[in-house]
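A.B. asks: Each structure below appears as structure tokens.
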Structure I
Amino acid sequence: MERDVAKMRAAHKVLARFDFEPKRLKEGYADRWLRVDLGTNQIEVRPVTQEMKDLWVGGKGFDLWLTFQEVDGSTRWDSPNNPICFSSGPLGGTTSYPGSGKTLVTAISPMTDIMIDCNVGGYFGPYLKFAGFDALMVIGKAAQEVLLFIDATRGQVTIETAPEESVDSHVLAEELTEAFADDVADRRNIAVVAAGRGAQHTRMGVLNFSFYDWRRRVARLKQAGRGGVGTVFRDKRLKALVIKNRGITPAWRVSPSKAEGFGTGDCCPAERDSERAAVVTLIAPLLGRSAPVVDLLQAVQDSRGCVSRAALEEISRATATTVGALFEIVTFYRALSLECGATGLPRLREELAAVACRQLFAPGSVEPHAPELAKSFLAPGIYPLLASLLDGGEKLSPATVRAALGATGAPAAANPAPDTAMSLASAVRRTASDSCGKCTPCREGLAAADELLERVAAGDGTRADLQTAAELAELLGATSLCAFGMAAGELLSAGLDRCRDELGRLVAGREVK
């Protein structure tokens with residue numbers, strides 16, 4: 001059945017609105033939590049105290065502590081003061097550890113009338129943390145079917161009626177993901193929590209947490225399945241909980257990023273002030289012409305011989321681009337250098353065009369790959385320059401992409417197909433170094449293939465290494481986000497086939513011990 005999401009959104013009535021400022025995490029904590037009372041339509045932010053962190057840490061601990069503040073001896077599963085609490089803990093959303101995307105959910109169970117907890121995957125927990133909340137409590141009962149919307153892009157929480165949307169979680173997640181996303185690429189920034197029709201008719205209802213699968217182009221579901229927490233959710237007349245993440249995921253790491261430490265102790269304050277003044281003078285005319293950040297970086301590189309910490313900070317201040325994002329651009333492209341003395345560097349615009357064409361077009365093809373997802377996979381600094389072309393409906397081709405990026409030279413010739421074990425290893429290593437690293441199959445797969453082929457070419461590989469390399473080639477072609485990763489898979493597969501005899505001799509008699 002065709003969905004009219006615009007009609008659904010138009011039917012919403014906002015019952016309560018609360019504005020907030022996104023907050024930067026410090027050592028895993030935002031030091032605040034969000035309380036929403038559906039019975040009174042009251043939304044408020046409360047502080048996370050040091051005592052909470054010392055005694056309860058986060059996750060299930062925070063959920064239990066918050067619950068104890070609301071319940072009394074008469075509270076049962078269907079009492080208005082039975083809260084549903086959500087928390088991801090102090091490591092929620094960090095990229096330093098696997099499994100840190102979990103959300104811990106608690107409530108008094110309709111099956112046992114005692115506390116129950118369950119954990120679930122999906123994006124909701126990290127997105128709640130990125131919005132600047134260590135936990136969420138939903139309490140009270142709504143007078144009608146409502147949804148709770150946390151919009152981290154606008155800094156706003158709303159309670160809205162939702163009369164037109166489906167109750168069934170798999171349909172509802174699709175409807176709300178489409179309704180609240182700005183475009184197809186933005187759907188990955190939407191997470192929906194819903195319980196569905198079944199939870200209304202049983203005490204063992206589950207909670208479904210959505211995440212957008214960009215390859216299948218559908219909102220998929222994970223379940224918080226213990227104790228009937230979904231039944232509590234529907235008893236509160238809550239149809240859905242929706243969170244919208246900020247466009248650039250502010251993922252955090254336990255260890256500081258390289259950008260934070262770069263250039264902080266390289267020169268004395270006087271030298272740094274002198275460098276800042278020179279950069280300000282240099283970029284002022286370009287800012288007057290609204291030049292993009294890549295042109296500012298190229299101007300600094302040409303004039304100063306490198307891009308210093310002071311230059312990054314001044315460009316960041318002038319363009320509202322984070323130092324981390326600028327650092328990513330400088331360290332990704334060969335045209336820019338953090339250290340003076342580099343020679344023979346390519347022009348940045350030409351390099352941007354070469355990278356964009358490799359990501360958008362398979363070798364020899366003029367048909368673009370997944371242009372509607374380009375915002376998600378294009379290498380640093382490229383999308384802002386191509387946005388008007390990608391969104392304007394003009395037919396994409398290598399020529400129009402190069403023109404939009406201001407490339408004037410001839411396109412780079414394709415590399416010859418490798419025909420020896422050594423040339424195959426070199427080709428894969430070169431391709432791995434060109435990966436933007438945004439998707440795991442390309443980033444990790446090419447690095448693993450490089451290691452395997454280097455071992456084989458040195459005479460230390462096994463037949464199992466070749467089998468693994470062939471599996472990696474298939475994985476790259478099937479799951480990489482852009483045409484670059486898919487072409488890398490084809491390069492690896494073709495190279496393994498062309499060098500089959502030589503590779504076979506190199507691993508002859510060498511099996512896994």
Structure II
Amino acid sequence: MISPSSCAARCARVSLLALFAVVTASCAESTGPDGREPGINVIAGANVTDTIDAVLPQPLRVVVRDQAGDVLAGAIVRFSSVPLGEPVGPRTQTVLVGDLSSQVDKTFLAETTSAQGAAAARITMGDLAGAAGVEISVPQAGLVDTVRYTVLPGQPAIVTLPVEDTTVQVGRTFALGGRVEDRYFNVRPEVVTYAMVGQGITVSASGQVGTSVPARAAVVGRLDRSSVAPDTTWVSVVPAATILVRRNAKFVTGPLDGTAFVAIPHDLEASDFGLEWQPDGQSFLALLGTFGTRSALYRVSLNGSMQLLASTSGTGAGGIAVPAVMDGGFTATADGQWVYMSAGNCNFSQIIYRLHLTSPQVIDRLSPPGGNECFELVNKWPSISPDGTRIAFENQTGNRTGYSVRILTIANRSVREIAPGGQRPQWAPSGELIAYTAANNQIWTIRSDGTGARALSPPGRKYVPGVKWSPDGQWIFAAFEPRDGWAGTTVTLLNVSTGLEIPLSWTTGYGNFPPPLWKP
């Protein structure tokens with residue numbers, strides 16, 4: 001006699017076994033309940049979820065049968081990796097297949113079915129998380145099927161902030177978009193925490209950066225309580241301003257943060273020998289030309305229309321004839337009436353001339369006569385004083401030697417030296433301050449009487465000659481070489497009072513952008 005308790009226990013075990021059978025049947029990977037249906041019967045190893053690079057312990061096993069349900073022995077079965085998810089750049093989600101007897105992973109494998117119609121492939125998860133598949137085909141029977149896999153990210157390996165260095169305008173915000181990634185850069189669900197380095201910006205817990213004043217600061221993203229390497233985004237916050245700058249052979253205008261530039265559709269190629277806004281901010285002066293021809297001075301409107309003002313004598317181009325090649329820079333008075341330019345007509349010589357843009361159309365030499373003007377008279381890069389009475393210029397005692405900054409008084413043509421070793425001076429829009437590049441590659445300022453010289457940029461930074469002022473005299477544009485041995489440059493914004501450096505990341509490159517002009 002069987003006791004009720006024994007019966008109940010046994011019934012319970014039978015019920016659990018029945019339930020297990022139902023679950024097993026529902027998760028079965030064959031196309032038929034026992035792998036006996038016509039076609040490709042997936043017996044094991046499909047619909048698996050695992051992490052990147054994982055070798056699945058259960059191979060993908062199939063049994064192939066013909067339309068009558070009989071096994072197909074000796075048939076070629078092709079296992080081909082196929083992506084099922086959206087690609088990420090050039091990468092696609094894959095799982096790899098391989099022979100059971102080897103450790104070689106590949107995207108295609110051909111196996112011959114056994115006497116029982118069976119074939120198998122080893123499955124290795126790929127390196128890109130997402131949905132992937134293996135297409136199984138038997139060409140001789142016209143059979144095709146696809147099995148799915150889900151590739152999960154691996155363990156946290158790095159924190160990534162997508163932007164290394166960015167420039168934003170004061171008052172604007174942006175999202176850092178930090179993420180935790182595995183060793184193959186798959187995004188994981190962990191949350192990045194942020195910390196600010198420096199001053200002048202704010203950052204929220206969600207990675208939203210706020211700006212209120214010009215600044216240079218950094219944000220570090222980390223995975224809390226882990227040894228995962230952090231990442232850093234540098235942020236340059238710049239004043240709201242419109243600039244004019246040469247980009248390659250054309251001029252563009254747009255905001256100082258480097259966004260939404262508008263190309264000025266002028267026909268000729270831009271040079272680096274001078275650029276000056278006209279007082280109304282609707283046109284500018286520039287030297288333009290073509291490859292193999294000498295540049296001429298034009299007034300260019302923002303719509304691209306050009307007016308020829310001066311060209312080198314003998315070219316027949318028109319405008320006022322300048323008795324030399326205009327390749328030493330030029331400057332214009334604040335009222336837009338006068339242009340002072342440096343031009344050369346013999347070997348290394350560079351002579352400063354004055355040109356009235358309206359009437360009378362005459363050109364006047366300002367450089368005092370020298371002994372050997374072909375080789376020893378090199379007056380370049382003139383910059384007019386705010387009151388229009390003096391010119392700061394770069395003097396050389398020979399070709400690219402003996403640099404100094406000098407002041408020429410226009411009324412009596414007298415010249416005096418104020419900064420030995422200085423290059424490319426630029427007079428401030430108001431007052432007596434002059435900025436220049438010193439022999440040690442730093443940006444310096446000095447008063448026009450030669451007093452008060454001080455270094456504005458930090459030591460060790462290699463600035464290239466050439467600066468531009470903001471209209472209010474608070475900022476200077478200059479360009480430095482960010483890496484030794486690399487000819488590329490980065491334009492930076494220097495605060496005249498504090499020496500704060502704000503690099504403009506969008507300018508970095510080889511010959512991309514010289515120091516821009518701030519719109520009046």
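Only the coordinates and a few stated rules stand behind these numbers; no lab work does. This one's a predicted model, so the numbers in the text were calculated from it and none came from an experiment. Cβ atoms are built from the backbone, for glycine too; each structure is taken alone.
A.B. asks: Quick one: Cα Rg over 2.2 N^0.38 Å came out at 1.12 when computed from one of I, II, so which one is it?
C.D. replies: Going label by label, the one that fits is I.
A.B. asks: Comparing I, II, where is relative contact order in percent (Cα under 8 Å, 6 or more apart) highest?
C.D. replies: Values: I: 10; II: 7.
Once relative contact order in percent (Cα under 8 Å, 6 or more apart) is worked out for each structure, I has the highest.
A.B. asks: Of structures I, II, which gives 1.3 when distance in nm of label points 7 Å out along Cα→Cβ at positions 446 and 478 is computed from the coordinates?
C.D. replies: Source structure: II.
A.B. asks: Can you spot which of I, II the value -1500 was calculated from, given it is helix-only ellipticity at 222 nm (-39500 (n - 2.57) for each DSSP H run of 4 or more, over all residues; to 500)? Can you show the working numbers first?
C.D. replies: Numbers: I: -12500; II: -1500.
It must be structure II, since only it matches.
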